[in-house]
Structures are given as structure tokens and as C-alpha cells.
1. Among the shown structures P, Q, from which was the value 0.90 of FRET efficiency 1/(1 + (r/R0)^6) of positions 42 and 194 (r between Cβ atoms, R0 = 25 Å, to 0.05) calculated?
2. Quick check on the output: 21 is relative contact order in percent (Cα under 8 Å, 6 or more apart), derived from one of P, Q. Which one produced it?
3. Ranked on distance in nm of label points 7 Å out along Cα→Cβ at positions 26 and 50, which label among P, Q comes first with the largest value?
4. So distance in nm of label points 7 Å out along Cα→Cβ at positions 82 and 154, computed for just one structure, reads 1.9; which one of P, Q is that?
5. Identify the structure, out of P, Q, from whose coordinates mean count of other Cβ atoms within 10 Å over residues 18-25 was calculated to give 13.4.
6. Tell me which structure, out of P, Q, gives 0.7 once distance in nm of label points 7 Å out along Cα→Cβ at positions 106 and 138 is calculated.
7. Of the structures labelled P, Q, which one yields 3.3 when distance in nm of label points 7 Å out along Cα→Cβ at positions 66 and 114 is computed from its coordinates?
8. Identify which of structures P, Q gives the largest calculated value of Cα Rg over 2.2 N^0.38 Å.
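None of the figures in this text is laboratory data; all of them are computed from the coordinates on show. Small disclaimer: the values here were computed from a predicted structure and weren't measured. Cβ atoms are built from the backbone, for glycine too; each structure is taken alone.
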Structure P
């Protein structure tokens with residue numbers, strides 16, 4: 001998650017209104033999907049609001065936030081200083097395209113609102129890194145807007161896609177079929193998809209053992 005549009009609190013904490021709105025619905029689905037125990041790497045943790053919500057809702061899991069943006073890394077640390085959780089590790093710097101990653105292994109990987117604000121090469125790197133990271137039949141969970149069969153699922157997603165592509169031609173709302181084909185080539189199977197508020201999806205891929 002990028003931090004450009006977030007507000008700034010009195011400390012280094014950044015606040016994202018969208019993260020605040022979607023953290024509970026995402027947490028509710030992830031609590032049904034993720035394994036009962038193990039380390040979960042969150043790629044692109046943004047402000048840190050999601051990590052705290054997930055740690056509170058799923059105390060048996062160990063959460064590893066990560067970011068490449070220095071302001072976001074400071075924000076995550078600041079949130080953790082205000083509200084401490086024993087099951088959240090300090091954030092690590094992680095650029096999905098810089099392989100190998102700084103994490104050795106995890107039971108699951110969660111990535112929220114990233115692949116549409118990054119070039120397609122970042123999605124490829126995400127699955128490549130996930131394949132090396134995940135143990136056994138670990139899970140890779142994506143959240144965000146998707147096209148389906150080459151079509152947008154709502155007028156708002158179409159407008160959002162045009163806005164993204166005007167900012168950077170390499171960005172854009174990805175087609176779930178394209179992502180699934182990429183995942184299949186990287187050794188992942190599409191297991192589930194969950195409809196979310198504001199025309200988003202949570203898509204769950206499982207690594208083939």
C-alpha cells in the first residue's frame with residue numbers, strides 16, 4: 001500500500017481513511033481463510049493499521065509487516081509503539097521485485113491494494129517470492145479491485161482504472177484471469193474468491209506442494 005494520500009497524525013503515525021474502512025471486512029474474511037498458527041507476511045503494509053487489526057483479530061498468528069516506503073515503515077513502528085501486540089514483529093524493508101526477500105519462510109502471505117498500483121512485473125515477483133517463501137501448501141491472499149473476463153465489475157472500477165493508467169501506464173486494475181494464469185505458472189492454484197465492499201475481492205491462492 002502506498003502512503004501518498006494518507007493523513008499525518010501528531011507522531012510518525014500515518015492514517016489512511018480507506019484502510020480504516022476496509023480493515024474489519026478484510027480481517028473477517030482472513031480469519032476464516034488463514035491457518036490457525038504460523039507466520040503471516042503482509043507485503044506492502046502501508047500505514048500499519050491493517051497489521052494491528054489483524055493481530056487483534058487473529059492472536060494465534062504471528063504477523064510480519066513489510067514495506068519499501070520509509071515513511072510507511074516509520075508509521076508502522078509508531079503505531080506499534082502506541083498499541084503493542086506480542087504477535088506483531090517489527091516491520092522489515094521489502095521490495096517485491098528485489099529477490100530474494102528478507103524473510104525466510106511463512107505459512108501465508110497477504111497483499112492488500114498493491115498489484116494495481118505497481119507494474120505487472122511486481123505481480124510476477126510477488127508470486128515468485130511467495131513460491132520461495134511459503135512452506136508446504138501455504139496461502140497467498142490478494143485484496144483489491146479486479147477485472148473479470150476482460151471486463152470491469154463496476155463503473156467506479158472502470159474510472160479508477162483510467163485514473164491509474166493516466167498516472168502511470170504500467171499501473172491498472174488487473175484481470176483475475178491473467179493473475180490466475182500467472183499464479184498457475186508459478187505453482188499456485190486459485191482456491192477461493194470473496195466479494196468485498198466497494199467492488200473489491202479477496203482472492204486466495206494455494207501453493208502446490
Structure Q
């Protein structure tokens with residue numbers, strides 16, 4: 001590995017699925033906050049946007065705000081971030097509220113020193129050295145990162161998919177199952193594949209599940 005790559009590796013932290021979410025202390029639109037402050041029974045969806053007072057970011061943050069009730073129903077706290085000052089955040093929140101009636105009623109980190117962005121790998125130099133990419137981190141109540149989504153600066157996220165993925169993670173945890181392509185609440189889920197001959201024979205004899213083949217079986221929950 002050459003010197004440049006080593007330098008970049010030291011500069012850019014890239015948390016992975018399964019890692020403990022890095023702790024931090026930050027100023028937000030809801031006051032000072034750190035990851036450890038979130039309740040131990042809550043999920044967290046933490047998301048970054050490139051900049052305040054920009055069009056795509058306004059549509060995305062409005063989407064989170066409008067559908068906040070759905071995140072509440074999934075026992076999930078929202079946490080935004082951008083590399084802007086707290087004054088810019090407050091001005092933007094009020095500007096959007098005045099012009100659209102949408103109120104960003106969740107904390108937005110003022111990451112002006114870029115510490116949290118770098119800690120979470122949100123600042124990616126090949127995309128921008130001064131603006132966070134559109135990252136989404138799904139963090140479970142044990143503070144483990146369970147899913148990560150990255151979008152470039154010029155493409156907005158899909159709120160339906162964020163909520164679908166969050167719901168799928170929670171249902172999978174609760175019932176110890178996996179989710180098929182395009183799963184949504186009410187669809188059948190995938191049973192764990194057999195891991196022994198006895199389990200295989202039990203699966204073949206089980207008429208309570210839909211067997212596509214011995215290793216792919218679905219059931220209602």
C-alpha cells in the first residue's frame with residue numbers, strides 16, 4: 001500500500017455492518033447529543049445530507065419529517081447531519097417551515113468541524129471533500145450498525161425503501177427469519193435453511209410451510 005492510500009485510510013473511517021456505532025458528542029438543533037444518549041430500547045436511523053438550503057436535501061429532509069410518525073411506530077429515532085453551522089440549520093428549518101409548513105422535528109447535527117462525518121465515513125473525497133454524501137445508517141438498540149446505504153450528491157434517497165428495510169430488520173430479528181426480494185409487511189418470510197439431515201427431513205415432512213425446494217421455504221407470520 002502506497003503512502004497516499006495509507007494517508008486516506010487514516011483520514012477516512014468507514015464503519016461496516018456489524019460494527020458498534022462510533023460514539024460522538026455534537027451540537028444539534030435539539031441541543032447537545034451523543035450516541036450513548038439514545039434510549040437502549042430504540043433503533044436509530046442516522047442520515048447525512050450535503051448542505052442546507054439545497055433543493056434535493058430539502059426534499060429528503062421533508063420526507064423524513066413528513067413520515068416521522070412511521071419511524072415512531074417502528075420505535076426509531078431520527079438523527080440528521082450536514083457540514084453546516086447550527087445557525088444555518090436553524091435558518092433552514094425555519095425557512096422550510098415558513099414556505100411549506102413542514103417542520104424538521106428531529107435533531108440535525110451541526111458537523112462544521114467534520115468530525116462525525118469522518119468518523120462515519122460520510123465524507124468521501126472522490127465525491128466531495130467538503131460535503132457529506134447521502135449516507136443512511138440503521139443502528140439497532142444495542143448500538144450495532146445493521147445496514148448502510150450510500151447515495152451520491154445528485155440522487156435523492158427512497159423513503160419507502162428506508163422504511164421497508166427498517167421494518168424488515170425488525171421483523172427478521174423478532175421471528176428469526178430472512179426476507180425475500182421486495183419483502184413488505186404481510187408477505188411471507190423465508191425460513192432458515194436446514195443445517196443437518198434431521199432438519200432436512202423435518203423440513204420435507206413439514207406441510208405448514210410453502211416449499212419452493214428443500215432449502216427455500218416460506219411461511220406467514
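1. Working: P: 0.90; Q: 0.10.
Checking each candidate, the match is P.
2. For relative contact order in percent (Cα under 8 Å, 6 or more apart), the value 21 is produced by structure Q.
3. Of structures P, Q, the maximum of distance in nm of label points 7 Å out along Cα→Cβ at positions 26 and 50 occurs in Q.
4. Working through the options, I get structure Q.
5. For mean count of other Cβ atoms within 10 Å over residues 18-25, the value 13.4 is produced by structure Q.
6. That value comes from structure P.
7. Among P, Q, the structure yielding 3.3 for distance in nm of label points 7 Å out along Cα→Cβ at positions 66 and 114 is Q.
8. Largest one: structure Q.
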